Structure P
Amino acid sequence: MIRTFSTSLIRSQVKARFVVSSPRKPSLFELIRPTNEPTTSLDVPKAVVNLSIDTYRNENGQPWSLPVVREVEKQLALDEDLDHDYVDPQIGHKPFIEYSTHLLLGQHLGNVLKDNVVALQTVSATGALRLGLEFAVKVLGLNEAHLANPSWTDYGIILQNAGINRIREYPYWDYEQKKLAFESMAKTLKYAEPGSIIILQCGHNPTGVDPDPSQWRRLAEIVKDKDLVPFFDVTNIGLFSGDPQEDASPIRLFAELGVEFFVAQSFSKNFGLYSERVGNLLVVSKDPSKTREIKEYLVQLSRGLWSSAPLHGARIVGHILKTQYMREQWLNQVRMMFMRTQKSRNDFYKALMDNKTPGTWDHIIQSSGLFCLLGLSEPQRNYLFRKHNVFIAPSGRINVCALTNDNIVEVVRAVDDSVRNS
């Protein structure tokens, strides 16, 4: 005879056991305390103007799916030969790895360095950073890293979780002059310990300002002379200047000068594939005889982080980059996104000037990409939020794509009021 059980009886018995046992054995989690993390964009009510968003938005303030990405998704959906088997457990989706690496190094330099480069598909750039840093700690024995001040806020978490014991800062932004503090940056890095990791960005977040070509060369010479270890974070390639070749030029410079380095590459912003977590880790070594061992260690470490990288987004990116007419469509659409950010900057700057808002605002049009460090103080940002429902990230960063024709007048009036009256 098959026994049947009353679900209500089961629930009452489970509840009874829990109630009886609770006084004798405190919860495992009772000592957890609030994190006291600052307010983020996820905490902001939708009714306010949220300038802290991290993603590209179109002129209507909405997420934008690139038409070329939509086209490939339709093709993949109709391909009955595709399956959902695991990708290559060694490196990931091979076409994606090949063409995303060429996007960074260029085809010529990529071919020249093919025996010196190890590339591995990752869970976006965050996964690439974590994997590369864990390799640096556990395999290379490195334990000191230098971060720009200011930097993307999650770097500290990633560095600590990877096992970096000493985290230093180097000056990057002159808050008074509202410009790159390159001389202070260069002077500080000259005193960094040999073997220190230097986190660098192509398309700096949050300032929107990068070194110019001559400054990048000076920085590469300091890195080479001091035996430092650059780790590039590349999340905006194509969106910073409108040209992926130009945005990747610092990485190619370091490679041409014989510097060994890491690169974390993301395709979230420039392909609009945020939730697909498409990333690539590049390791460039001077010693081609060691690339096999580098790859083996990276694969071993990645197994403990995500086992196998997601395939769908990598298929999309790989297909677009290897197909000439689709690549050209993508380049045009990236250029459109760049032009949208530049127009937003110019409109915002002009409106502040027309409004005669006190302060210096030239840095808005002197920066590039999605982000800009606006320069408001904490009291001014709090006033902006409390009185006008306009939210800026605690770092002071804004995303210029959050500005639209529908809200820019409101935002300018709010900024003007906060500068004058807070």
Structure Q
Amino acid sequence: GTRRMAKKNAIVRSLPSVETLGCTSVICSDKTGTLTTNQMSVCRAFIFNKTDTNELQIEQFEVTGTTYEPKGDILLDGDKFNCSDRSGLVELAECAALCNDSSLDYNETKKAFEKVGEATETALTVLVEKMNVFNTDKSCLSLHELAMASNTIIHQKYHKEFTLEFSRDRKSMSTYVTTATKGSSGSNPPSAKMFVKGAPEPVIDRCTHIRCGTQKLPMTPQIKQEILHLVHQYGTGRDTLRCLALGTIDNPPRREDMDLEDSKKFVTYETNITFVGVVGMLDPPRAEVHEAIIRCRQAGIRVIMITGDNKNTAEAICRRIGIFNELEDTRGKAFSGREFDDLSNEEQSEACRHAKMFARVDPAHKSKIVEYLQSHGEITAMTGDGVNDAPALKKAEIGIAMGSGTAVAKTASEMVLAD
């Protein structure tokens, strides 16, 4: 039996645990990388455009593909769309490619595309490849070349001079680029431009204009309200997307007038921004999870999701994967770490009888939850991958570590999922 399990990448470290596995009544699962792919991907974006009657409108696009593979389509009203037809999308792609310190690589051994750098920025890199705004012919490219083909074209168009790194006070980052444009008399002096990306509210607060096609229109309170309303919708809907606003500064300060040593001054350089668009991204659930949760329920096993994410994001993921159904009232079934701490011991014990989700929890909560479940006579399986998860993995009847997890987590567990 253990050999059959090993063939499916479930490495059993303790033989008696296999018997325990058959009696499991509750599975406490990590979210990131276990229930989800841990591959951030952009699934929506919007820009401004003019209607046939010359009225301003927000144009929303959907993006297909949920892994780091640089393949997918941009959809407008459900139909495939050529991004080069919208100058706003071209500028959005330029901003996503240049305001970015991450890249994509193809791993020959794993036969998969992998991130090099931050997951959020890699999601933007992949988006640029899907958008392919300069219609680059990719038919004869190797997988290594496919990883960064469209991004490379944009990087060749501009010269990145320096980056104003992200800081929490302004919640944004920017890059300063120059471009040498050809004039009739040869080469003109390079013109400077800045690309900005960051959390929507603070970036939009510093926007004085919006980009609509090739036009630059003044940002009005009404337009600002429209943008923030849609950002709020993206952030609180079924998907609970993480949103980033992208913009440009067409006439940035001269390089010699900027103090690059003092990050507190960066916010003064990132002003007079022209809003270009917003992208919404998520860490998508694994395709097989929904079916697995249904099968657990049919077998009488309760699945509890435990995550460090905020409660809204966690609830949205739970609805997507079937832990909660679409309209289920989550009161008494979903708790944040703080809400759980505010309960008395008796109330905590009672909460663990019905809970299906714990959000914003730390490792100490995990051990506590396992203790309460065991006091109710439950046989608990716990998944985890970090050093901090080790006590809970050890405490549960069966601890399951992820193959990509730390050695400490694997040592504390009875089983390792190698893939």
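Values in this text are rule-based calculations from the coordinates and carry no lab data. All values derive from a computational prediction rather than experimental measurement. Cβ atoms are built from the backbone, for glycine too; each structure is taken alone.
Worth a mention:
- Structures P, Q, by distance in nm of label points 7 Å out along Cα→Cβ at positions 171 and 195: label with the highest value: P
- Set P, Q, criterion distance in nm of label points 7 Å out along Cα→Cβ at positions 371 and 403: the highest-scoring structure is Q.
- Identity of the structure behind -14000 (criterion: helix-only ellipticity at 222 nm (-39500 (n - 2.57) for each DSSP H run of 4 or more, over all residues; to 500), calculated), options P, Q: P
- Source structure of the calculated read-out (relative contact order in percent (Cα under 8 Å, 6 or more apart), 24) within P, Q: P.
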